[in-house]
Structure I
Amino acid sequence: MNIDFIEAIEQLEKEKGISKDILLEALEASLISAYKKNYGSAQNVSVNIDRDTGEVKVFSRKTVTDDVKDPLLEIDLEEALAMEPTAKIGDVISIEVTPKKFGRIAAQTAKQVVMQRIREAERNIIYEEFSGRETDIVTGVVQRFDKKNIIIDLGKIEVILPPNEQIPTENYKQGDRIKVYILEVKKTTKGPQITVSRSHPGLVKRLFELEVPEIFDGIVEIKGIAREAGSRTKIAVYSKNDNVDPVGSCVGPKGTRVQAIVEELKGEKIDIIKWDKNISNYISNSLSPARVTEVTIEESSKLARVTVPENQLSLAIGKEGQNARLAAKLTGWKIDIKSEDKRGDENA
């Protein structure tokens, strides 16, 4: 190795952010292993790389003694004094033992160490970039299928969409562009591992934040989301400005905003509910699109008894109880629905 190598290391430091000193220290450690592998592992050796010239030297470290039992690790005092006039019993002295052909081994080892450190640095950069983006949305391309996992290419890295985070009703094909929600970013020995989701309620929340300027600007606030992925979502919104209709803002002109989100979710139905600090009004709103006649609150058991017109009962309950179930999940209240004419009950 030579001064060109040192200049290349300094360039790497600028471009990749890899510390020159850390890289050279790692290389010195690797060269010790390389030397022992090729020239004997019983020796106590050190390797020094000149920080200015790149010259590599190997030193055998021996303890000064008056009774040498292991010549690989020990040196006689008289011999030590010839090399180091101030040497005394118990000192450790360094004797250069650089082999003539060690430069070739050093060059090969340097290439391996540098490439490894570049990979580590790039992995760290990617980890740092994505570790702060949990709960964010990213767009990727379906790359391949690994058992039941779907591997999505984000350009810089591939992420995992596990089966429990997929939407059962969606069919994914290689080459499809899809938006996914970042669930978790973990640092592993093989680099960052990123798990994403299509079924998490946070995906819907982020889609609305991207699509609705009033939410992005903080005028309209998302108060709650209840989702059965692939089928239906209820989202409760509130406006901090009395002149701004939160539901209308989310629906958009001629329904364009909500329709864009529905298309991204492959036809998943979305009920946009107006949040109300009055729990009776909130529960009434949450059962949309059904029309509610009366809501009676039982604070102690957190139960809401809801009355609806007879012709609204099935709509309020929903197919297989879905509407009532999502309303209960959204509000955090148990909901008991009955009609005005008949005393049929439905619990959620």
Structure II
Amino acid sequence: MELIRYVAGPLAAAALYALLPAAPVAAQTTHRLEAGPSTVAFGHYDPAKPGVLRIASGDIVEVTTMLTSNPTRLQDMGLPADEVQPELAAIYDQVTDRGPGGHILTGPIHIEGARPGDVLEVRILDVGYSVGYGYNGCSGFVRDLCDEDVRSRLIRMDRDANTAEIVPGITVPLRPFFGSMGVAPPPDSGRVSSNPPGRHAGNMDNKELVAGTTLFIPVWVEGALFEVGDGHAVQGDGEVDQTGLETSLEGRLQFVVRRDMSIDWPRAETPTHHILMGFDPDLEKATEIAIREGVEFLQERAGLSSGEAYAVISMAADLRITQLVDGNKGVHLMISKTLLPR
């Protein structure tokens, strides 16, 4: 695996996890899960779908994911046929249980002992590239701004330099992350589309969730049933034209079942910030959810009153639009760890 490591070596890793809430972790086993016709969920999170891999809390999974495009479309963009991943072609040839969304998600992964009311801690240890290309497809938030004659662009990546020329003359550093990481929704939800994010996390498209960060997701069904996909080499907040630089990724994820915490919405943690998230079809409502999550968090961690926490958010935290194009809009609140008591 060609992995971009944002946590370099055991000392840095120890420093990162010293920042996280304490969680008992059993002896680790490392598993390998590669995307293929028998190991993906095509377009959905489903509480009734059985796990394709069963692991214990504390285990690590080396996982591969497929970009969200079919081989014909990629070749129409100019990709030579021999560069299409065989696994991607096999998935499109063999997987008939698709929808209602369009993302190819690796999993589900069943984490033994996870049960409704628990929290699944997902430590993103490494993220890297499976291929040297990606694409950007345009529809998105302001559709009329797309070039009608070029709706999708194939983009080559310089993996040695970790950069890509995303349009002629503009080269940007890459920061790979999985756009979709989530668990099965509550049983009464039934199968849900892979497109909108929600309390189960899913297609959050949060560009902060790179290697070295940790995601916390409320668990809704036995085993959690975690899925991952929608790899991005880089993306801006908002993802306004519908996509980031979509690509196939590989990564290492560690899973820990948490019974010492309780949350209603997904949260995340970087070495420098706590991230509180809100998702809703209405952008104002999504913003309110993120703010309320932030107030609750500051009350828990810093012992503040509601008004004090709200004032801290107004004066010293940052609200960002995660994405505008996935049905449920996303807003995330960045709270610096320097604000909190040690």
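Every number here is computed from the coordinates shown, using simple stated rules; none is lab data. A quick note: this is a predicted structure, and the numbers were derived from the prediction, not measured. Cβ atoms are built from the backbone, for glycine too; each structure is taken alone.
Things to note:
- A value of 0.95 for Rg/Rh (Cα atoms, Kirkwood Rh), calculated from one of I, II, originates in structure II.
- Answer label among I, II for the case where helix-only ellipticity at 222 nm (-39500 (n - 2.57) for each DSSP H run of 4 or more, over all residues; to 500), calculated from the coordinates, equals -5000: II
- At a computed 15.1 (Kirkwood radius over Cα pairs in Å, for residues 44-123 alone), which of I, II: II
- Identity of the structure behind 22 (criterion: relative contact order in percent (Cα under 8 Å, 6 or more apart), calculated), options I, II: II
- For mean count of other Cβ atoms within 10 Å over residues 68-75 computed as 13.8, the structure of I, II it came from: I
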